[in-house]
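Below, each structure is written out as structure tokens.
What follows is calculated from the coordinates using simple rules that are stated; it is not laboratory data. Predicted, not measured: the structure shown is a model, and the values here were computed from it. Cβ atoms are built from the backbone, for glycine too; each structure is taken alone.
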Structure 1
């Protein structure tokens, strides 16, 4: 249940009992909320652009491997340029504590009942981090393939992570997320021999909902093809913020 965007506030089994006025009011609230969020996101983006802070929004379902990916990315790149992380979870600082072991700045945002981060919270966290110019800011969003797709945080790119343990049909089951993403990382490739996951079918589904999505297959724990991911980051961080 989300305390910000309103998803889950209505019992889905009884949603057909709501009249047209209720629906219109809900749509108006949703539109106002997204508009307000987008204004904050544009302020964030202007700040990031001004200071050349390359910002990525990592999104996935729970357990896809976002935090492990981040830890390994930091190990590989922290000598190249400054890195900071904003961690999003409903509760606990478990993931932030894992990031802290790498020695880079990190702030945890606990969203409570909300199922996504928003641009206003990201703006405050970015100020608290005192981000360096010419740096990388990685935002690890709340594990959820639905709501984070609608909320711009001011990032340069949404990066969606899909592990082979989740099933190859996720891009068409959650099309908004894969349509919003610029890059899909198919993670845990080392487990592919042990699961029922068709790589070509998954890529086909992703291209069906987003013909322009880039795709990298890797394993964060085994470092398989990990350089393709870090090369993508290096290429983007050295280019002007778009």
Structure 2
């Protein structure tokens, strides 16, 4: 029996499949789903056998953002209560972002608000052509503040200025153009095949090298080369000397 109420977690060898399971509200976030995702990510980050994660949504929509019942309660929150609530969501996104394995988002139907943020925090996002995306927070008088670091890292300031400030909806093709997603397939039935290709690529690579590369990206992003030269030199020197690299390089050179 699952220990989660709003998540379905299935393990297939070294790959974990996580399904947001609130289809009656289009998998919208509330405090319980946020807490469960944070708890799951905390455990997954300590799993030395895990190689990849695929996050999807039950029902017709990936994730519709914030649950209306949850948001209605916020109107009565004090400042301190709002701080605690927002901090919990921030910790959830950070826990997913810092997982040492690739996180793949399987986006179908729609990814709105925090749902689009979940697509952004994923390392790889695959979607169907009919999917709709939006950062609709300003429509509600709110801000996409918690997801902003991850979205900006994907789409940059120019696209964020347009999409954050208007809240307008945009297509999967536009999401691909601005870098929010990485692959668009014709229909939802084709998503899994494309995701499997990414999973195969991951499983065919070094786990330690992937974790180091993911960490390096976070450390050097948007910093000038002269500031991070010593960091990158140390990173490659350390990785070259690792047992994983030695083994994989020997195997490759023996084929040559």
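State the single structure among 1, 2 that was used to calculate volume of the Cα convex hull per residue in Å³, giving 156. Going through each structure in turn, the value belongs to 2. For FRET efficiency 1/(1 + (r/R0)^6) of positions 100 and 172 (r between Cβ atoms, R0 = 35 Å, to 0.05), the highest value in the series 1, 2 is held by structure 2. Have a look at 1, 2 and say which one yields 2.7 for distance in nm of label points 7 Å out along Cα→Cβ at positions 44 and 132, as calculated. It traces back to 2.
Comparing 1, 2, where is distance in nm of label points 7 Å out along Cα→Cβ at positions 36 and 204 highest?
Numbers: 1: 4.5; 2: 3.5.
Result for distance in nm of label points 7 Å out along Cα→Cβ at positions 36 and 204 over 1, 2: largest is 1.
When helix-only ellipticity at 222 nm (-39500 (n - 2.57) for each DSSP H run of 4 or more, over all residues; to 500) is computed across structures 1, 2, the figure -16000 traces back to 2.
Taking distance in nm of label points 7 Å out along Cα→Cβ at positions 148 and 164 as the quantity of interest, name the structure among 1, 2 where it is greatest. Before the final figure, lay out the partial values.
Working: 1: 2.2; 2: 0.5.
Largest one: structure 1.
Matching task: 15 is the computed value of relative contact order in percent (Cα under 8 Å, 6 or more apart). Pick the structure from 1, 2. Clearly, the read-out refers to 2.
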